[in-house]
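Read-outs throughout are calculated quantities, based only on the coordinates presented, and are distinct from any laboratory measurement. Bear in mind the structure is a predicted one, so any value in this text is a computation, not a measurement. Cβ atoms are built from the backbone, for glycine too; each structure is taken alone.
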Structure 1
Amino acid sequence: MIRWFRNRSRFDPNLSPGGFSMLPEITAFQKWLRLKAPYSSTHIHYASDLKIFFRWAEKPFREVTLLDVDAFIEYCQEEGFANATINRRLASIRSFYNYLMMMDPTAPINPIRTRRHFVRLGQKLPRDVQDSDLELLFSEIQDPRDRSMFLLMLRCGLRVGEVRNLSMFDLYLHSIPPGLPRIWLQGKGGVERVVYLSHQANQSLQNWLDIRPYSDDQAVFLNRFGRRLTVTGIQDRISKYCYQAGLWITCHQLRHTFGRHLVEARVPVTTIQKLMGHARLRTTQTYLHISDGQVQADYEAAMEEVMERISLEGGPQ
């Protein structure tokens, strides 16, 4: 019988590790990832994925086989995890064993087989937020710090990690006209980009900076202890406001809505790509599908023509 059926009743990846102690190899791997990409959160996610996998496997990393990986994929699918999450966990395992082989000639063979251990992804469109829900959400956000954070996501397309990593020396708020106030960002993969501030986002940021407590920490957004906010801390704040407004909106949906607003304003797709920090134009083009003015116009014209031929009126009211 496959292992995960036997363990399923007592395995929960959301529980504390219990008998599982963090493998020193995972700790070393996490430090190595952090040194390679200090501005990335990959080391956090990969370490979490590896802890989940080895708690589930209940065996030393040297004894893991490709059949264990097969069973782990089946377990994740049965538990309803998204395909993207499963693939990230597989990438974590693959990277971990590649790291071991690089550091130790006696390391075990990587149990991941790329063609075998991959879940095919369908194309998913970005999930934006309706404008009426945005108004409801922001009516609840009166705190200057929080309002500034979430407006940077909505009006400038910042990722939650980019908001968290903002430092005072990244701000260029006193540009000479016609130049716009801007922010220097360290995005995914350590790629830098410049983001311009709308009047609303700039004013909101200035309101926060006017009352920001002094701190030796150069973070723009501080917690109550005068230290840099964590990503979890920011996500907890939006959860609080969503609860008050009776909504469920994520930080990344604010970024998606920024992309939709640019499309609706007929901004060229290459400009949107630069503003959002997409490495591939194909990623940006997905936003065209959630708000395509030409498709909407063609559909409306087609339905008007169809209705002239057959209106289907006279049914139950």
Structure 2
Amino acid sequence: MSNTSSYRSARRTRWVIGMLGALVPVSMLLAVSAGSVPVDWAQVLETARTGVPSLDYTVVVELRLPRAASALVVGACLALAGVLMQVLLRNPLADPYVLGTSGGAAAMALMAILIGLPYQSVSIAASIGAMGSMMLVFVLARGQGDWSSTRLLLTGIVLASGWGALISFLLSISQSTQVFSMLFWLMGDFRGDGPGAARWLLLAGSLTFSLIMSRGLNLLAAGELKAESLGVHTLSLRLGIFLTAGLLTAAAVTLAGAIGFVGLVVPHMMRMIVGTDHRRLVLASVLLGGALLVLTEMLARTVLAPRQLPVGVITAFVGVPLFLYLLRRGSRSTDS
């Protein structure tokens, strides 16, 4: 009987991952097709074949495709970082931003906007802030004591509060012409630039690391003592998780600002569908996170077209009721 149920579970998991894998290209196609300007695909293909410029080709390849590719990478990075953070902190409410990485990035980005640096410098400043905040959490959490999950979480929360205060101060002293661009960055949005090769490589490397260490992730999620008793070097694994999740979060935030709920909701959704085994959970979360944010980016461009909404606003509208539903469903299953 157990063999039959495990076979059915494995078959369902393969079917779910296959469907998610198909959802990614479908979402990309929808994203590059939808918008305030209709696309003539015959013109796009003709331009690709002959090189003769056309408006349709410019809209698809130079405007919509880079945004969709950025959304795919950011969604996948945030979903994977959320899975890793929930294992590291053993807290179902952990998300990629809980350790203050996004706060450091936002504070430095807003400083760059405030002093009038070129727009290209904002991402560099955000990168410096994100990496600096991650290292600061690591040093302060280690201190002279044990590098425990509780100490790490408390350090991250306090540091995030400090970054929040600095962000509020920067907004209060900024000119009105600067506040709009600051708020738009804080709410999360994509520019016309693509994600770049470095972020693709980081995502691929982090996904490979997570799949290779999936057994250790399973054991660590069950408890540090149990993992150590079964031969897992928990300190090395936790350091690897911390660095990987921090780099993924930094890559996402510096590209699109702070986009919420993806790293929190997607792992929970996938646990309910494919289970808690990280061999399945990691890949499923990456696929769903990427596809979900691509579709969200499309909605942000089309709901009030030709005006564009910040993507973070759409993810909040979708994420809040979805998370409350998942929380209610989880409490029902626990009570039963």
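Taking mean count of other Cβ atoms within 10 Å over residues 89-96 as the criterion, the highest value among 1, 2 goes to 1. Here helix-only ellipticity at 222 nm (-39500 (n - 2.57) for each DSSP H run of 4 or more, over all residues; to 500) was derived from just one of the structures 1, 2, and that gives -17000; the source is 1.
When mean count of other Cβ atoms within 10 Å over residues 161-168 is calculated for each of structures 1, 2, structure 1 gives the greatest result.
Hey, mean count of other Cβ atoms within 10 Å over residues 81-88 derived from one of 1, 2 reads 28.1; which structure? Going label by label, the one that fits is 2. Looking at mean count of other Cβ atoms within 10 Å over residues 105-112 over structures 1, 2, structure 2 comes out largest.
Once relative contact order in percent (Cα under 8 Å, 6 or more apart) is evaluated on every structure in 1, 2, the highest one turns out to be 2.
When semi-axes √(5λ) of the Cα gyration tensor in Å is computed across structures 1, 2, the figure 33, 28, 17 traces back to 2.
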